[in-house]
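Each structure below appears as C-alpha cells.
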Structure I
C-alpha cells in the first residue's frame with residue numbers, strides 16, 4: 001500500500017487537499033505531530049470536502065512513534081534530493097512510505113542525512129525553491145501508482161458512467 005506521511009504539517013488547507021488526494025488514490029495518510037492546526041479546523045474540512053470521513057489516516061505524536069509502528073520502504077521528498085521520483089523502482093509487495101516535511105522547513109536534516117539514498121527531488125527550474133505541498137504529494141503519489149499499474153484504481157468514469165461522452 002502507498003502511504004503518505006506528513007511530518008508536522010502547518011497549513012490546514014494543504015492537509016485537507018492531501019486527505020482528498022489520499023482518499024481518491026487509496027493511500028493511507030500518516031500525520032506526525034505536533035500539527036500546526038486542529039483537525040477540527042474549518043479550513044481543513046473545506047479543503048478536504050466530505051472526503052475526510054473516508055480518508056484512512058493516523059495521528060502520531062512524533063517521528064519516533066511513527067517509525068516504531070510502521071515498516072516498509074521509506075522515501076523522502078526534499079529539495080535536497082538528487083534523484084527524481086520516477087528514478088526509483090517501487091516494490092509491489094510491501095508498504096511504500098512517501099515522507100513530506102513541514103511547509104516552512106521541510107524534513108529535518110538529521111532524518112535526511114540518515115537516508116540520502118532514498119531522498120528525491122521533484123525536478124523544476126533552478127530558481128524555483130519549491131512547489132505547494134499538496135501538489136507535491138499528488139505528483140509523487142501519481143508517479144508511484146503509475147509505476148505499480150494503478151492498483152485498485154478505476155481507469156474509467158464510474159459516477160456518470162463509462163460511456164458518458166458517447167451519449
Structure II
C-alpha cells in the first residue's frame with residue numbers, strides 16, 4: 001500500500017457520511033424491501049415501490065451497491081435484502097402463508113409453465129427483524145461518525161509538525 005492510498009483511506013469517510021441523507025435512504029429501503037411480498041425484484045420495480053429517488057445518490061442501484069452489508073444482487077440482477085435472501089423460497093404471495101415442501105414443488109412447477117406467474121417468494125421480515133436491521137444501520141452510521149471524530153487529533157499533530165518544520 002502506498003502513501004497516497006493510506007492518506008485517501010485515512011481521510012475518506014464511509015458511505016454513511018458521504019451524504020447526510022444516506023441513513024434515511026437506507027432505513028427506507030430496509031423497510032420496503034423487508035416487508036414487501038416479493039423478496040427480490042428488478043431495480044425498476046423497487047424504485048416504483050420506494051416511491052422516490054434516493055436523496056443520497058443518483059440511483060437506488062448506487063445505494064444498494066454501496067451497502068452490501070444489507071443488500072444483494074442475484075444472477076438475474078434482482079435486488080434483495082441479504083437477510084431475506086437467506087430464507088427458503090416457500091412463501092405463497094397469494095395466500096400470505098408458508099407452504100410445505102409438497103405444495104412448494106407444485107407451485108414451482110406451475111411457475112415454470114408457459115404463462116406461469118411467479119407466486120413463491122421468501123417470507124417478509126417481521127417487525128422485530130426490520131427493527132434490528134434499522135438499528136444496525138443506525139449503529140454503523142454512529143460508528144462512522146465516531147471513527148471520523150477519532151481522526152481529528154491528527155489535525156493538531158499535523159499543524160504542530162508543519163509549524164515546527166517552518167520554524168527550523
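1.05 is what came out when Cα Rg over 2.2 N^0.38 Å was calculated for one structure; which of I, II is it? That value comes from structure I. Which structure, out of I, II, was helix-only ellipticity at 222 nm (-39500 (n - 2.57) for each DSSP H run of 4 or more, over all residues; to 500) derived from, given a value of -8500? Derived from the structure labelled I.
Of structures I, II, the largest value of distance in nm of label points 7 Å out along Cα→Cβ at positions 98 and 114 belongs to II. Among candidates I, II, the computation of FRET efficiency 1/(1 + (r/R0)^6) of positions 18 and 90 (r between Cβ atoms, R0 = 25 Å, to 0.05) that gave 0.05 used structure II.
A short reminder: the numbers here are calculations on the coordinates, not readings from a lab. Given the structure is predicted, the values throughout are model-derived calculations rather than measurements. Cβ atoms are built from the backbone, for glycine too; each structure is taken alone.
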